[in-house]
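Structures are listed in the sections that come next.
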Structure I
Amino acid sequence: MTNRSIDTNAPAVYLCQVGPFISCGACCGLYNVIDPSLERLEAMLRRRTRWFADVPRTVAGVDDFKARVEAAEPQTRPFPEFHHCPYLGMIEDSGCRVGCLLHPLAKGNNGVDWRGLSFYGGMACRTYFCPSVRHLPAHWLTAVRQSMDHWYLHGLIVTERRLLEAFFMELERRIGRPIDTADFSAGGQAAELFNRFAALKTGWPFRRADAPGAGNYFFEDGLYPRPDVWRADSAIPASPFEVILSELDSGFASKADLKAAEERIEAIIDSLAKQLIQQ
């Protein structure tokens, strides 16, 4: 993988609430559950939203809701020190997406901001942005924002700073230019191919046995560093996609497995590069 400096001087791109069906709850620990599948998360969020609709908007009422959620749901976490917020629910307006039940604009709150009762407090909820927003260039983030069509995959991929960096650097190396935000129009072929790449997060068959699952710990405090690619023996070579494989929590028992993984990644990047060159 070619290394080069990354221009991050452009304004940050807002990725938290993008559209009627696209949002991110990753920094609130959304995916830090034993089963982070779409079906399980959606059922969990809808149940919380139903329950919260009947909660008195008082300190005691909000605290009681938290206790009810934590009693009803498993509290084992892949990342034990990464807080999972019990106040994550569904925003159901013109669409349906993950969001904060304590937000002043949430249904039933009448403009009152209850986020001060959350674990991190209202200030953190209002001001924190993930490392991707702080470190990746705006044209990459805009491409991601324009490509995604559902909150689930959006939240899984936007926090993967190093994975996105490796992907876009390799793509730009192949097409011989920086990508343009117009390359990734919503519903277009490039956006579809990017979604295929992002979906590797959910169904990656080469994930090592001790990996924490589809979610990741993206706070850059060294608490849960992502390990290098696991190999059963030293005869399995390094890969031109080493960073991507590492960020997908990969492990390989054989050269054949590594080759199969590389072919999956190559097929997506090659198809996308050809698409952008032809445009």
Structure II
Amino acid sequence: MTRTEDIHHSITEADDLEELREKEIPLAEVLRSLAGHPLQIITRWNWKSALLGAILRASFYFTVYQASRESLIVTMTAVLVELSFRFFTSGVSGALVQSFRRATPAWLAILIVSVSLPLFSHTVEFITHYSQERFFSNVFPASENNARTYAFTISVLFSALSAMFNLFAMRHGVLLVGAGKETKSLGSDLKKIPLLVFEFVTYLPILILRFIGEGKLLYALGVFVSFGLAVGSILGGFRGKWSWAWTTALGAWVLLLAWTLIVAAGMRIIQLRAKS
């Protein structure tokens, strides 16, 4: 029996991907497992992602609504509405992301996660907040300064980034649930997150600089351009406005360029200090 057949056989028998011990699992087999055993997303509901996701999103909505000068009661209504569904959806999303942590090729797994999860979570988010303001505004006050629109739009990008970070963290053994010995306490995970955040936000700049150093300028340009196009497509697509697409793409390119220069300067300083 070949290696591929062996993996296929074990996945066919397993009710949960976390029962497998392979370090890498073909993406097609991950999708096959999820289709054949969808309940693993519920039984492996990621309470860590649920807790952190609910807190972060509630804080995010509170900040955006207050920045939009909404009244406190409107702000707290939006926060409570967000909490009402986010705790559940974040747990499901976390379980789904965890299912892809060993999927190969990694880039395709990242693409699927960064597109499918925002699509799922923001469909729920839009319906919930829209229904609250459209049909229940006489009970739960609606926003008066378009705060919901601003919050929803920015939240889409936040979801894509958080989905990618969760996958990045889970590939490093953090925020796992139901993964046997690999599962650590929440406290242990939280201690590792600051370093992971740093590694995550410097990943693209370091990758671009590495390609430049190796003379692969087209690769570096491809990474740079793809980042802006992805950000613009996500925000423009969900907002349904071309102006949002190209302006956010330009903003993403400016930020990535500036951050890459900062990272390059930091790496240069470290190299000089190491030589001295």
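A few notes on this one:
- With distance in nm of label points 7 Å out along Cα→Cβ at positions 209 and 233 derived as 1.7, matching label from I, II: I
- Entry that produces 1.32 once Cα Rg over 2.2 N^0.38 Å, for residues 73-120 alone is calculated, selected from I, II: I
- For helix-only ellipticity at 222 nm (-39500 (n - 2.57) for each DSSP H run of 4 or more, over all residues; to 500) computed as -26500, the structure of I, II it came from: II
- Given 1.00 for FRET efficiency 1/(1 + (r/R0)^6) of positions 57 and 81 (r between Cβ atoms, R0 = 35 Å, to 0.05), calculated: source structure among I, II: II
- Source structure (of I, II) for semi-axes √(5λ) of the Cα gyration tensor in Å, computed value 32, 28, 18: II
- Once distance in nm of label points 7 Å out along Cα→Cβ at positions 225 and 257 is computed for every structure in I, II, the highest value turns out to be that of I.
- When FRET efficiency 1/(1 + (r/R0)^6) of positions 65 and 177 (r between Cβ atoms, R0 = 35 Å, to 0.05) is calculated for each of the structures I, II, the largest result comes from II.
- Taking relative contact order in percent (Cα under 8 Å, 6 or more apart) as the criterion, the top structure among I, II is I, with the largest value.
- Ranking I, II by mean count of other Cβ atoms within 10 Å over residues 153-160, the structure that comes out highest: I
Read the figures in this text as sums done on the coordinates, not as results from a lab. Values in this document were obtained by computation on a predicted structure and should not be read as measured data. Cβ atoms are built from the backbone, for glycine too; each structure is taken alone.
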